[in-house]
Structure I
């Protein structure tokens, strides 16, 4: 192994050449702003937020101050928290323009005069509003790391002291009110220095605890309720864990160092057992291991510094096998890796000689270039355009091409060499230099295209306007601004050219003014026509891409256009009346534009419309009220229907109304749809099935029956099965009858009909029949059996009542007068 190291060192020295600092072919990134913030507060934390904005957080013995800086350097707001922190340990941008500030504080919510000191987390938005203020942990606890979950709950890591004062690692999950969901305290490990929240369906956490005082380092895996899945302890005495990475297949990689076991890289299985625990840097009192990177093929790049004036770095396979190992004089000041290609850059510096080395490695660990430099670069950052090297001690910034060619070499300020406390590379391409006395310098040269939102037109076309911004012109060797040209083209996303927009393609030229005006933040617009269509589909997105830039860099090459659906409403299309027991009442609803044009459900999921029964006249005997109104407009449909099941009862009634008040629309996708009012009230009718009137005889009568009695019964019957019906219409049913020719008895001699002129089935809800009454007369001139035959001539029904016909088999009836 020693021989291998020596050979590598010899080859390393053989390819050295001078890192030229000057005569770069490309020009430097311009200064967007160089400002100093605050006079009476020292900001300890600089946190990039969205859209190029920056948050500054400072803490003193008087107050904790948050200052929000806009993209152009102007202050959006600056204000103190209502109650200060004792110490602020970390600040995170957690999305949606919100900051999470964590550390330690007095518990200002306590009513006790002597307030406990405990861990604290505060969430502040970009208006300065405190959204959450959470205290957790026992007296003396402190938070070092934290994050917010999608559901709003917080996970916070740090320590809390035990009875002996030993700082035991703590990880707690709390809701937004500060109520504890779970708290895990390691009985043998020191403070929690980091964690990763994992799982697409089920949440789980990997947390790393470092050694402190008499404790050891460990890793714990917890489920969403805080139940321990595994705890892996590291036996090395005094091992301080510096960083942890969890892979997609749940393996864990960690780096840590101690004076006994040196700088080490450790791999842990998803079950918690150690795969390998490998020394990278020999042990000494000054051993450190600070760098851990992983490529998309699973290779690891690790590096650190020994106490022997040498530095060590290795490229390892996933199983711990070394592809390459290097030993360099001096110390490693910075390392970076292109996670996609696997290429990496190592910056080292030897204080004894005052010279540094920049080394490029291929994805298999072979050296591709090596350059000598007088810079002690402590930050290495890969971008799609090249490699940035920054030296905070002097404010120096260099950029290399992927092959190691120098593109520019400059200082962050026009005044030249300036000492800065830190350099922050922001994901949007900005570079921040944080200096003493709250000085903040922002560099951000290149082009970026805006994201936009636009509403889909109801008719015709509307124009989407992208803004392409050049943050600064490059300059020639003579210092003259140079023109910038960039090509652009649209690209389908969830939106497409056929249905949503007309494609555009072209180029933009940015020409600097001869007097130098407009050198920074120059904008041009690109117009893209947005089409109307008959699809209701929610948000759709397409891209405007910048490419093939000349004399500049692409800071943000992709602009996303979000097309919001045109306003859509649910309307009633049609209502089909129901027929008692035979046909449902059907309500049909559809999706429409505001101009009345029908839309198609293209959201990819059903649109569900719910409601309840309103104030109709129908009751539970008329329809099935147990079925709650619910209508579905399926995928690819323009409308849907809801059926009300009609029931059969024994009432003869006027048409009854069924009112459905649709009041709730459920959609899964990000669509906006409503009713024209707060409720869509739909009215349908239930029509009774036809009825019949039938006549039956009440039996024969003798001659001696000379009192009024019922001769015939005229009954209201259901046409379908002849079941008696009760007239509940509120109006009478009139029946006209006559004596048929088959009658052999003589009217006025043998019998008299007493109510022939007034046969009515009353509509009071209590009647279903009427008797035809009469008297049998004693007639000496007549002898023998005489027959009376009565027929139904016509029926008069109440207005709007169901049809009534004469029952065919009950149109007439007879009885006999018996001597």
Structure II
């Protein structure tokens, strides 16, 4: 909310206002979700107001000059319910009457309180007057919607509340002090005082934490709950209450649920809890000081609690070194013996449990127990895990501390594992230095002898395996082994690879440690290598050159792919190409015999009797900026003819430096060079430059987007040399209407495709001068007329 009305200050504050950072409010009561519960029969006193907030809140549109964004600056929030329909009157009295307080009310019935920041449908009434002193709603008010600015009334008219609806009141402290205020209700016909006393609704027992949860019919203040649980008691012979906690009291002022913590677990039966006066001489009080009646009772039943059943075995990998048990219900981690003595493993393999572990949740519970074994299970057959009493004196216990009887069993079986078989060898390609050998199942990378001695290779020529590696996954398994040779194989032939027992004392081992049989074989073929070297011949004349290319086709080459300088692809063995231009011409040839490939790329110099070449920057150029063409022509040139496109010509090898002065708008000019050699051959080159009428950057003071072809758009003019440009347009409320970073993009007087109102708009222009490098910042206003 602004306290000034001039257009200049409106624009200035529009940018200054955005400089405020939104500071999160951490004090309870300073956010909608933690609002104070208030009652119509009491006065609420706030001694100080922490500084925070600055989040915008929606409401009716305000058109007066002194208003701006409405924000929850230094806020406190209050919530209340209407019990009798009528008008709401209230007064906010600042401790310092020279300070400015503002307020706004929303109907949040059935809605998330935080919707007040974005849902305009929740709005009810407001007062953002810029005047200082008492404010609120009364019969003296004349409007429900009082906007910001000086001269606005401090009291709004009283809004009508609906019975059963819930409301939020924001009190925003515009002044930058922390002085507080008083909030009192009166003068209206609505009743926001709850006429019903709080009552006990229900209670439930939590066997895991030895606690009882109590639900109330009405919310009561957290401050009236005794932490020692003295507001409640059990009937004769009941447990002792050690402490009490309000469920929502960590980040709020009221509660409707209480947890009572007991000194011991409850046995099965029916229990009664009764409300009583605690050490603070009351039971529980709501915001209107209405008390939960002493003697109010609630009952709950504790049923017989059964132990957790025996777990099932989770699906196991082959040759496991640990077993995972999945229980049907939660068990307590503290009851699991770390040495695994709660469980015994039996079966055809002499394997024993050496430890037990698990991952527990925040409550110290789990449904999974992992049993670590002293060795892997390699023998197929049926196995049993039996629950026994461990070294900790128990088996396992449930969430409710009930122990499961010993003797429960979990059964599982281990199946025989498949053998490791040699599969085919992948096509090795040209001049292979290695081959990839496929396997029927994954093997352990650690079982592959690094020196390649798990394999023997034979063939038409001497080849030696120097190393073997697996293409291993993150778990150290592979189904592919790479055999590396001492040298590449350049010639055609058939080779064979056989399995053997390596220097590491074994063949390959499967993922479950099964051995690959010795003597398995796989074959692969190799091809001759090729080259793409080619020859060529050239025939020249004044304007064209004919080139003939030849490849010899050796080593069974049966595929040619020529790529010419112009991108043309030729597939014959002896192509002919005619060149109409001159210089270095890149030619590439790729050949193949179906296995081996080769590629050669080279440049062929095509010389010219004559070529007109010059370079010049295309601009744009400012009126006094000099255009400097550079002659780069080649050949035995005897004459040069220059035409600069502005009526000026020259003869000679070196061109003239020029300035261009368009009369009405930017203009393109053609610069032409014609050269002639000693045998009377001629060549021509044209290049174009752009010249600007003016490079002085200016912003119009008015425009009329009425599509008549005259001043239909608003933009910075002549920003040819501007760099890092940013152009912004705002309305008088500080709302962004248009933004661009390219000066040629223009505002058509619309927002989201809808024409805006006629009037004055503020603009800001930032850029870096391309000549001097100086940062420029300008701002002003423009009048939009239609």
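Worth pointing out:
- For the structures shown (I, II), distance in nm of label points 7 Å out along Cα→Cβ at positions 136 and 544 is largest in II.
- Structure (I, II) behind the derived value 69 of percent of Cα pairs over 34 Å apart: I
- A value of 22.1 for mean projected area of the Cα convex hull in nm², for residues 240-567 alone, calculated from one of I, II, originates in structure I.
- Calculating distance in nm of label points 7 Å out along Cα→Cβ at positions 352 and 624 for structures I, II picks out II as the one with the greatest value.
- Read-out distance in nm of label points 7 Å out along Cα→Cβ at positions 328 and 712, computed value 7.9, structure in I, II: II
- Looking at FRET efficiency 1/(1 + (r/R0)^6) of positions 408 and 440 (r between Cβ atoms, R0 = 35 Å, to 0.05) over structures I, II, structure I comes out largest.
Values in this text are rule-based calculations from the coordinates and carry no lab data. Computed from a predicted structure; not experimentally measured. Cβ atoms are built from the backbone, for glycine too; each structure is taken alone.
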